[in-house]
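These notes open a run of structures that come right after.
None of the figures in this text is laboratory data; all of them are computed from the coordinates on show. On a predicted model such as this, the values are computed, not experimentally measured, just so you know. Cβ atoms are built from the backbone, for glycine too; each structure is taken alone.
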Structure I
Amino acid sequence: MQNDRPLTSPYMERCRQEMLALLKQYDLAGAVCLVNEDEWGYAYHLPATFNAIVEDPTVPLGFRIRAKSADLGHDRAHALTVGAAHVICSLKDFGQQTQVWMSDLLRLLRRAGVQVTHRPFNGQKLPRLTSRPPR
C-alpha cells in the first residue's frame, strides 16, 4: 500500500523503498512515514508469513485478507487471521497514539504563539476499502 501522491524527492522515495525492503527482509508488517522540509509520504507493508494479508494490486488499497481453511487447514487459517487482526489492531493503535500526541504538540506550539494551519491530506478524501465506512 503506497502513498497515492508521488514523492518529488528521489532521496525520499529511495528511503521509503529501503525501509519497505527491510520490513520484507525481516518478515515484519508495518508502516513508514517520512517527512522532509518540502513533503511527506507513507507506505504500508502488511503481508508477512504470520498473517493472512496478501498483496493484491487489483483492489483499491493493494491488499486483501485471504486464509481459506480448505486450502490451509483450519488451524493454519485461524492462526493467519489472528495474525492479520494483530497487525491491523497494532497499526490502528499506533495511528491513534500518533494522532493524540501530535495534537498535543500542535496545541503546545499554538500556546507558544506559532500559527499553525493544516488541511489533512490537502483536503482530499482518504481512499476506503469499501464504499462505506465500517461500523
Structure II
Amino acid sequence: MAIKHKYTLMCDEVRQEMNGKFILIGLYTPNISLPQLPAMLPALTFFVCLESDRPENLQFRMSLANLETGQKVAEGMGAIGFQRPGLGISILRMPNIMFQAAGTYTFEFSIQSEQPITTTFDVELIQIQMQMAQPFRR
C-alpha cells in the first residue's frame, strides 16, 4: 500500500454539486480566529486529498488535539476507499468542536500502517470592533 498525501484544507462545511465539483464553505486560511473563548464550532471539516497506487479500502483514525497540553478536542475513525489508482478525496467532518483556549492545535489523520498525516493550525482570540452607524445625510 502506498498512500501519498497531497493537501489538507480546513473549513466549516463541504458540499458536492451534481456535476462532482466541491463547494468549500468557511475556508480557514490558515488559522481559526474566534471572538471569545471558550467557543463551540458546530462543525470543523477537513478536506483531505490523497493519492493511492491501487484500488483499496482502508481504515483510518483521526484526532484533533491541543499541541501544548495534549488534550484531545475530538477523535474518530472510519474507512476510505479508492475505486482505482489515483487521486481520492476524503471529507472528514468533526461536529461540535469546543475550543477552550487559544494556541496551536494538530489534526492527525492515520491510515492503517502509513505514517500519520499531521496538519497544524492556530486558534486565536480576536477583538471585534463595532463601529457606530453614521446618520444618513443627503
| query | For which of the structures I, II does the calculation of Kirkwood radius over Cα pairs in Å return 17.2? | reply | I
| query | Can you say which of I, II returns 17 when relative contact order in percent (Cα under 8 Å, 6 or more apart) is computed? | reply | I
| request: Assuming -14500 is helix-only ellipticity at 222 nm (-39500 (n - 2.57) for each DSSP H run of 4 or more, over all residues; to 500) as calculated from a single structure, say which of I, II it is. | output: I
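When FRET efficiency 1/(1 + (r/R0)^6) of positions 35 and 75 (r between Cβ atoms, R0 = 35 Å, to 0.05) is compared over structures I, II, which one is greatest? Each step should come with its number before you reach the end.
Working: I: 0.25; II: 0.85.
Result for FRET efficiency 1/(1 + (r/R0)^6) of positions 35 and 75 (r between Cβ atoms, R0 = 35 Å, to 0.05) over I, II: largest is II.
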| query | The value 4.3 for distance in nm of label points 7 Å out along Cα→Cβ at positions 27 and 107 was derived from one model only; which of I, II is it? | reply | I
| query | For structures I, II, which has the highest computed value of distance in nm of label points 7 Å out along Cα→Cβ at positions 83 and 99? | reply | II
| query | Looking at structures I, II, which one was FRET efficiency 1/(1 + (r/R0)^6) of positions 19 and 67 (r between Cβ atoms, R0 = 30 Å, to 0.05) calculated from, given that it came out as 0.20? | reply | II
